[in-house]
Structure P
């Protein structure tokens with residue numbers, strides 16, 4: 001769907017994100033905004049949704065308290081949530097948006113939620129990654 005691809009690309013450019021990788025064939029973008037802590041945020045078009053995902057850290061074995069803390073924090077996140085990848089070891093921030101009525105404000109809201117999470121919760125995330 002070139003229409004969705006171009007719409008998402010234009011929104012990202014309007015929001016001053018640096019597109020470090022893009023593939024129209026795969027309908028994928030990787031973006032960054034260093035000053036906001038956004039590095040390698042992946043946006044994938046999977047009609048009917050846009051998937052946004054950023055790797056945060058790898059969780060160590062035998063640390064159930066980390067899972068508990070992440071689940072508690074999920075309640076405070078405005079858009080998106082913590083999730084685990086298929087291996088169950090990598091913690092990511094993930095959000096999904098409907099493509100049909102997608103507008104720039106929705107993408108901005110999701111990314112702002114990630115930025116806020118990274119700024120408010122960074123000390124805890126760093127500790128989780130070290131344990």
Structure Q
């Protein structure tokens with residue numbers, strides 16, 4: 001993905017959205033949603049090299065596979081939560097945006113719970129308990 005082309009697409013959608021907001025405000029939200037889907041598709045299609053590089057670094061560090069799953073789940077939760085929160089803010093729903101962020105935080109805590117459990121067991125084991 002070329003950064004300048006992605007920024008260009010965003011700029012074009014922003015102009016269309018502003019022009020539409022004057023005459024048909026309801027369609028402006030739909031245009032923003034369409035732009036978000038297109039940009040998200042661009043990002044996801046170019047994410048494979050990043051994931052491969054992260055896996056390479058994790059292989060070097062010999063981190064167990066279960067922790068990789070937790071890491072990627074948390075990254076996914078962060079991205080989806082940010083996307084939902086920003087979409088709600090664009091629609092003028094600040095309250096819903098904060099609820100989306102809260103749901104994301106709880107989902108990350110839930111996803112990372114096995115890691116916390118392992119950390120607690122390791123600490124208790126080191127303390128001789």
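Quick note: the coordinates plus some simple rules give every number you see, no bench work behind them. No experiment lies behind these values; they were computed from the predicted model shown. Cβ atoms are built from the backbone, for glycine too; each structure is taken alone.
Here distance in nm of label points 7 Å out along Cα→Cβ at positions 19 and 43 has been calculated and equals 2.6, so which of P, Q was it run on?
This figure was derived from Q.
Just checking, which of P, Q has the largest value of distance in nm of label points 7 Å out along Cα→Cβ at positions 11 and 99?
The structure with the largest value is Q.
Taking Cα extents along the principal axes in Å from the coordinates of each of P, Q, which one would give 45, 28, 25?
P
Determine which structure produced the value -31500 for helix-only ellipticity at 222 nm (-39500 (n - 2.57) for each DSSP H run of 4 or more, over all residues; to 500), calculated from the coordinates; the candidates are P, Q.
The value was obtained from structure Q.
To which of P, Q does the computed value 0.9 (distance in nm of label points 7 Å out along Cα→Cβ at positions 35 and 115) belong?
It was calculated from structure P.
Out of P, Q, which one gives 2.8 for distance in nm of label points 7 Å out along Cα→Cβ at positions 3 and 107 as computed from the coordinates?
It must be structure Q, since only it matches.
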